[in-house]
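Derivation of every value follows stated rules applied to the coordinates shown; laboratory data play no part. These numbers come from a predicted model, not from an experiment. Cβ atoms are built from the backbone, for glycine too; each structure is taken alone.
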Structure I
Amino acid sequence: MKEIQRIFAEYGAVISEKQVDQYEQYYEMLTEKNKVMNLTAITDYEDVLIKHFLDSISIIRCVDLTGQKKLIDVGTGAGFPGIPLKILFPELQVTLMDSLNKRILFLEDVCRKLKLDGIQAVHARAEDLGRDKSYREQYDCCVSRAVANLATLAEYCIPFVKCAGLFVSYKSGKVEDEATQAEGAVRILGGKLLKTEKFVLPETDIERSLICIEKVKATSMKYPRKAGLPARQPLL
């Protein structure tokens, strides 16, 4: 058993040799591109396996992503969590969204080299794409590992989710106060705080939380507000 298979088995995820090869190729492309472009501060192989790949798939602790579900990764950066989830669930239909075009070009290259089908990388801001009817309320699940206030992330992400779908925010450290403070924003946007799944990443002392928000009604067309406003003036 290879190291990545052993680590993924911590979460009950069994991966094939093909998937192992895809993860390893992704790691190689990530660390090579990182020499000329700031993608990640984490480059050691085992650290990437745990802090990026395993962390990305940790959503399987609380969300079923099997079958041909549609998922959007908002502020994907170097492709986390979207690409590790796509490798793990080949039938998942994935949209990777980022506001920096050079990251999108890298992600498109990764998807080509790994021969991933049913995945697209989109250069856009969430405030703009969330108003586009081709993307608005089209997804079963929206995920984000982006570092931002939960109320801000909710305005970026909830508009993409279908009614009865989920928005899952990956967070570190203590999240109780942040989640409580975001309740009003979540409600305004048509969501409801469902649960917070807390865990420690295996072989580390890193505390992680998955804040799960269910979409219970359509988001008002007032949201998301124009670019920059959700970050400067989060909803209360």
Structure II
Amino acid sequence: MPTPRRPKHARLDQGSLLAAALRVFAREGLDGASMRAIAREAGCDASLIYYYYENKDAIFEAVLDERLPPVIRKIRRLANPRDPRTTIQKLWEVIRIFREHASDPGLRSLVKGQVLQGGPSMANAVGRRLLGAQVAMRAIFRRGQRRGEVRPDLPPILATLFLMRMEAEILDLVPVMAPAFTRLDPAEALDRAERIWLDVYWRGIAVDPTQPLPFPPALIAPEELR
């Protein structure tokens, strides 16, 4: 297929295009999105998009390449063996990294949707890009096992998948459901929910569950419930 000619006197702001594509993907899903819809959202001609991208799958992968690397780089730094922090301190930092980037709900829902409901090629595209974060987290757990902090019978890959999946559910559900079960504002409910679940998670995988946590204990008092 010949490469489309670039329309005369037209320029494409890649950042604006990818932001527009993310909004369309988040709203309509990858299957429901179209190059025409992305062009409308970006305020440009569809032929200009085709000059840079063969199809919407290529745009989807470009969105991933723009949005995921900052998250992965931060998690990789935590896996540095010279980092003196304990395993639970690093896991709390991982949670904070995930939460920091949860301000991009369109990307989170899109990534989750493609992993769970998307076709194999797009699920693999997401998986390849998240592999760096998973490898780094497995290294954190293995080092924790060598230091006698994490149970030796726990496969690091399972520990990683449990943590990533549970945090994804917390980020997705708590802000939406909080008004139904608590008087706390959604941001405070999310903060407490993360501390509660990481406390429970850590007590299940730690050699010494009494090790101090790197954050204040969290509870939702009876008077704060609806």
Structure III
Amino acid sequence: MPALHYLNPDDLNFPPVEEALDEPNGLLAVGGDLSSDRLLHAYRQGIFPWYEDGQPILWWHPAPRMVLYPEELHVSRSLQKLQRKNTLQITADQAFPEVIEHCAGRGNHTRPGTWITAEMLDAYKRLHREGWAHSLEAWDQKQLVGGLYGIAIGSIFFGESMFSLQDNASKLVLVALVRKLYQQEFRLIDCQIASEHLAAFGAREISREKFMQELAAGVNQETHWNWENV
């Protein structure tokens, strides 16, 4: 039975992902820090931090893994109809700090996302300034009403969180993201953990072995998306 690994603060390396626990599913390691170097080293292996205030940093690599291949996007008829009537403006990287704050429940109308701690906010805002973390936003006039954020490495987009202050705003943002990723030949979107919501858009589970093969092929693949143009 695999043992839980405690990270050395002075060593960026993680244990082999195959040593992640079965219960809770995917828990791989504890500790370390949220430095940009460690986060990027983690994401390149499909490892991500997920913990709440008062807990140490917990690192995960669940199996099976939910992913969305851009070419497999499914848009329901009702959402297609809504898109044709849509008056929202979709932008990219125009309000990253506001998007992640809303995802954390620090905006005015969202439920707190307790796993997005103050330490996480600082870390991902830093990754955004460094060009790794990106956001998409939905605007009603000049009001931010929905959005999502994640990490882009090579041709892999690691989705993190989304929010919506207006019906279907986050769904429209997600569709815009996937279509843009398809145009730019991104390999997949990592959705991390299975959810019915994402399955409705075409996301599906794959094995850890398959996921690692996709990462190996994708994280070093060059892409040329201008994130300011959706």
key: Read-out mean count of other Cβ atoms within 10 Å over residues 19-26, computed value 21.4, structure in I, II, III   = II
request  = For semi-axes √(5λ) of the Cα gyration tensor in Å, for residues 27-66 alone, the calculated result is 15, 13, 9, so let me know which of I, II, III that is.
outcome  = II
